[in-house]
Structure I
Amino acid sequence: MDLNAVRTFVVATGEGRLQDAADELGVSQQAVSKRISALEKDLGVRLFTRTARGIRLTVEGETFLPHARALLQAADRAVESVRPGRRALRVDVLGRRLVTAAMLHEFHRQHPEIELDVVVLPNGEAATAAVLAGTIDAAFCARRTPPPEGVRTMRVHDEPLNFLVGPEHELADAPELALKDLVGHRIWMPGMAPGSEWSAYYEELAAAFDLSIDGQGPNFGSDTMLDMIADTPSLATFWGTGIRKVWTADLRSIPVIGPTPVYPHSLIWRADNPHPGLPELREHLEKHRRSQHLDDTWTAIWAS
């Protein structure tokens, strides 16, 4: 099986669009299409359905995805086994459109000599387990509990959250909003997995300010969520200011003040990890810790 085609499939799944996958891989969109078509031909199934908005996994694609990831991990481990001390620094960013990916990209721009392997794991629990197992070198996440023995952590960014609404929402024309202004409005955040760090954060935020944060409903991805918010006057959501803008719909991103909720991002790593690039990454993040210089902020008690 062509591992380049498998890697292209995994990246395309994460990006949601063939052009975005091409940009991520540094190849043309035509090359991405050819690789995926060849993989589908080898497997004898369709992995994606193509739509005007991008691509969507078929049932067969959903089934193949975890095996594809396992194939790539096995291949990476095989390469690393014969390259002691010279492998890429493997870092989990949680999402390629998130501010954590932008932070790692800035590190890469300033330290191009350090080879990076960018990983996307589902949550902080999985990232912590991978750090402990040594399958990744570091991970960005929000720490809810003290790290396990042997794992170190440092706070690297407090990301302000904006209130995102469609043009017909009754708050759409507000230049800024206080948290008390959001009481009684439905704040929709599908995909808040029970036990995840972001679920714990938003549950505490809702309790602290009497907000109605709804995590119900199937999670079809951010594009579908944003389209529904744009078309539904009663829906709104919180949106990190550091997330790469991905919407084409008519949406309003409104600053929240008094206080401004900020999402806490930390870096975790194993204390005995010998990778020479890891101290460079920590030093860079400490030196360039992102700050909005806000006077009045709120974050979860467990992150304070």
Structure II
Amino acid sequence: MNLDSLYRTYKPVLLAYAYRMLGSLTDAEDIVQDVFMAVRDLDWQAIEHPKAYLMKMVTNRSINMIRSARRQREVYPGTWLPEPDIRFTAEVAADEPSEQLVLRERFGYALLVLLQQLSPQERAVYILKESLGYPYEEIAQMLQKNEAACRKLFSRASAKIGAHSHTEDEIMTNQADQAEPYVRAFSEAAKTGQFEPFIRLLTHNAVLISDGGGKVRTAINPILGRDRILAFFEGLYNKGSYKGDFYSVRISGQPGVLFVRPDGYMKAFCFGHSSDQSIEYIYSIANPDKLQHIQGSPVH
């Protein structure tokens, strides 16, 4: 297989994997391009497992980038949230690689946020094992560790993820279907100013987390509790901040809302729920640098 064939075959999967690792489509694209530039002169006939070779390179570069980005995150204005992968359609391309499809279906935005709390190696093992089903033997080769160490990393990662959700399924495959009512309720509330029905869907200790990146005005600190979240949304509505269009979209694999004002200002919303299906987290992404990758056309 020549380099062009490798690029067409494996780029979508590598890009989807790097995005889950980094929480940034822009950085994921840079890493995948860098990998293919680095291997352009290799003799691929001599490489027995080209996909594993490429996955290992993406893993190593992703881990290095995560480590180098820590200091930048420490001085980030407000809370850093992952860059949302926003799509106006849930249609699947006929030639979409199965692994890329699995990543999209198994990873909602809520889980992408939780992954940021894992160490780089925990994150790699968790995604490769839990989502893509790679055996520990192959994961160990990618990370240049033994299988026992990889099992321990996966155990620690699962414990950290589980500490923020009652079962992993709640923030993975089932999250998508369960988020639909939240999307409808929020859109209706923001259009009418009647936020009480939406607020009743929240847990009492729900948290609203916003990311404006210092580029647009938004809440710097998380807003805690139903009453404060209600006051926050009502204040924005009364100021005319929600005069625009609301679109139902897919955000990193789960249903969400994209708000667009006539002046071009955009904000994406999606939700994480608790074990009783109440909303536990509201994620609001308004940093314009993170809203550049929008696929498809808006449909009301």
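Here distance in nm of label points 7 Å out along Cα→Cβ at positions 136 and 288 was derived from just one of the structures I, II, and that gives 5.0; the source is II.
Taking mean count of other Cβ atoms within 10 Å over residues 40-47 as the criterion, the top-ranked structure out of I, II is I, with the highest value. If Cα Rg over 2.2 N^0.38 Å, for residues 152-239 alone is computed to be 1.13, which of I, II is the source? Label of the originating structure: I.
Please state which of the structures I, II yields -12000 when helix-only ellipticity at 222 nm (-39500 (n - 2.57) for each DSSP H run of 4 or more, over all residues; to 500) is computed from it. The value was obtained from structure I.
Here percent of Cα pairs over 27 Å apart is compared for structures I, II. The highest value is that of I.
Each value in this text was obtained by applying a stated rule to the coordinates, not by laboratory testing. Everything quoted here is computed from the prediction, not taken from an experiment. Cβ atoms are built from the backbone, for glycine too; each structure is taken alone.
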